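Listed next: structures, encoded as structure tokens.
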Structure I
Amino acid sequence: MGGHAFDTAGTSGEPAVAIARLTVDQYKDVASHTEQILRRFFDEVRILQGAPEKLDHGDVDFLVRSRHQSLNATALKTALSAVSYRVCGPISNFAVPFADSSGDVKHAQVDVQQCGANIAWLSCLQSYGDLWQILGTITRPFGLTVNDKGLFLRIKEGEARDWQASMIALSESPEAVISFFGMDWMVYEAGFTTLDQVFKWISSCRLLDVNAFGDTATEHRKRNIDTRPMFRRFMDGYIPTLQARETVLSRDDVLQEALQYFDKHAEYESRHDNIMAENLDLEANALIVDALKPPGEVSKNFNKNVNLAVRAIKRWTKLQDGEMKLRVEPELEAVQQLKLRELLSEERGRLKEEHVRWIKEHFDDLRSVEKQRIKEAKDARQGSGSQVGS
């Protein structure tokens, strides 16, 4: 939290604590002492690396993992001699005393985040300041997304409709992801002491398009540009010094390479097929609505009635020898219902004319049977509730 967790009183009335910014030497001392204590409690302890060349630090960040116990903030408070602590989800903040150069006792903020098996990924993702904000900006145009769960591939045909649902998890292995980007993992492991070292390493990413970076950043990372000096320095100061590559990979190139590298062909094909089918259903839905829309001004009840009719088409109709027929009973199992995409013409963007005529002729019937079904279902639920309460 940048050293601000104790700016105000805690939720249980704990007083605020003045947190000092740490010099580089103070930071190292507090980090070393805290790490020794944390290793008594956890199987794995990682300190997050800050942005190089920082003159001072607002807090000290640790990631921890234990296979057998959860984080006991009270016990840690005692072990760290902390004067106060705050807990927010998986992160606990501690106000830890230290002596400054004059011997005065001050307090440093130590943040401890409990992690699971993804601790290595989170450690990489959250280290070295804006490193991953920059890499995320580089890789975004190629259909890749980086977040706290790992590296994801976005299915192009689904991302505009549902960004999250379009994503396929590729890996949460830092080494595998970095290697896929064409960067030297050993350089990262050795660490960075200057921003130029970080920027030089980032510029080795095979997906970096120096001509497109600024546009991507302006469109999707405006806040980073405005508030993050390291990000802005890379964009304004380092990118202009780089030569553009003669050839730049396309999004489809990266897609095929990612599927091969991370062995995701089968999952991609299945998810892609589902998304394409959903897109066709939505297209057919929109065409049905347009076909049923009366000329002139649309009444307030039109949307309600047409939605009833569309639901009825799925539940109450079937295709028999290519012709639409009303069912005797509704089909309530979604997998067995008529798929709207089955009504589309081979000519893209159109419904088959015979289906349009049938839907228009049976519009009132469709609306009526679905409306009655809803009423009967509601009455049945109310009757069941009355019996339970009696």
Structure II
Amino acid sequence: MKIRVGIVDDEAPALKRICKVLSDYDKVSIEGIHTDPALLLMEAEAGKFDLVLLDMEMAVMHGLELGRRIYAIRPKVQIVYITAFQQYAHQAFDVEALDYIMKPVTKESIGRALNRFVARQSLAMPSRTMKAVIKCFGWFRVETEHGVLVKFRNSKSRELLALLFINRGSPVSKSKIIEALWSGKDVERAQVNLHSTVYQLRKDLEQHGLLDIVEQDKGEGGSYRLKAPPLRDEWTQFADLCGTYRTDQNIRFAREAVQLYHEGFLKEHDWEWAAAAKLKAESDFHAMLEAVIHYELSGGHYADALPYLYQMVASNPYHEEYQARIIAAHLLEHDPLAAEAHYDKISRLFQEDLGDPPSFTLRQVAVNPEKYMHT
């Protein structure tokens, strides 16, 4: 089935060039060629087009206004804007544009738009899941279902996807996104940044076969959301492991949660808007870590407990109770040299940072190391 295309540009030479480029594509059927936007609007309302190419700088009606009217009456018609001005290209995405093309029109730019149209139309049955895996401990990253890492062209595309992901499919208003990603920036410039970032994010995802992922809602100031959850994501997996442990008290789930957390939730990103989610994940991690430590120490598995004890003090090196347990565990494992080395290390740390040594001495722990294992 051919793509039914309508074109409007109030300059005849521009129309002629567009038609010439489109004529090279057998899959295209040009159903309407107009210099008057009102005539194209009438034909669009009658259902003649699958795809419309709209010039933006027309004297009678601006292309953006024409696009809004077409979208209102025929929301399934895909819109491509043609413009000579870069600033209009960014504004195009307020009207859910499929693409924008800079003048002069080329075969490459038209081909890109047609390929994007075909890709969207191939989604005849909307997927209930995003065919991807989201990983959020350490770096926030996305992999396809085949394990291919999605490459983001810029950091804001990655951050925007993370923000939408954290909101679990709920709409996030444009104002909230701008405040999160471009706080303190000029409002008009921030709007341009948002539109270009959404466009770039969609391109990044589409290049890996992840189509129609970010949805825009123009009501009440506008918002964006993820249309479907990923096949799998580490955040949900971590929360499920913590919840299952609390219900079943099976230590295996606590261990798996600790292992998954590893580098920390969004550890490599200093995103202020993610602070609450990071704090919640860190709190759950410490609860699971404490559970594993208690299990290992209660069973006398001191060697098994040591890696977890070291994880605990990595996040809080001034926690005397856990520092003493590390020394006691080394002593109970008949490794006094390791115990002494660790005590010397934390003594220097406490003295340099706090001005005082630990409240316990190596000799005190050595007298009765079991005493320090009570949790």
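Each reported figure results from applying straightforward, stated rules to the coordinates on display, with no laboratory input. Because the structure is predicted, anything quoted here is derived from the model rather than measured. Cβ atoms are built from the backbone, for glycine too; each structure is taken alone.
Given a value of 4.5 for distance in nm of label points 7 Å out along Cα→Cβ at positions 104 and 120, calculated from one of I, II, which structure does it belong to? Attributed to the structure labelled I. If semi-axes √(5λ) of the Cα gyration tensor in Å, for residues 48-159 alone comes out at 34, 19, 9 when worked out from the coordinates, which of I, II was used? Derived from the structure labelled I. When FRET efficiency 1/(1 + (r/R0)^6) of positions 8 and 72 (r between Cβ atoms, R0 = 30 Å, to 0.05) is calculated for each of structures I, II, structure II gives the greatest result.
If helix-only ellipticity at 222 nm (-39500 (n - 2.57) for each DSSP H run of 4 or more, over all residues; to 500) is calculated from each of I, II, which structure is the one that comes out at -13500? It traces back to I. Out of I, II, which structure matches 3.6 when mean projected area of the Cα convex hull in nm², for residues 280-335 alone is calculated? Only structure II yields this read-out.
When Rg and Dmax of the Cα atoms in Å, for residues 216-311 alone is calculated, the result is 23.5, 61; to which of the structures I, II does this value belong?
The read-out was computed on structure I.
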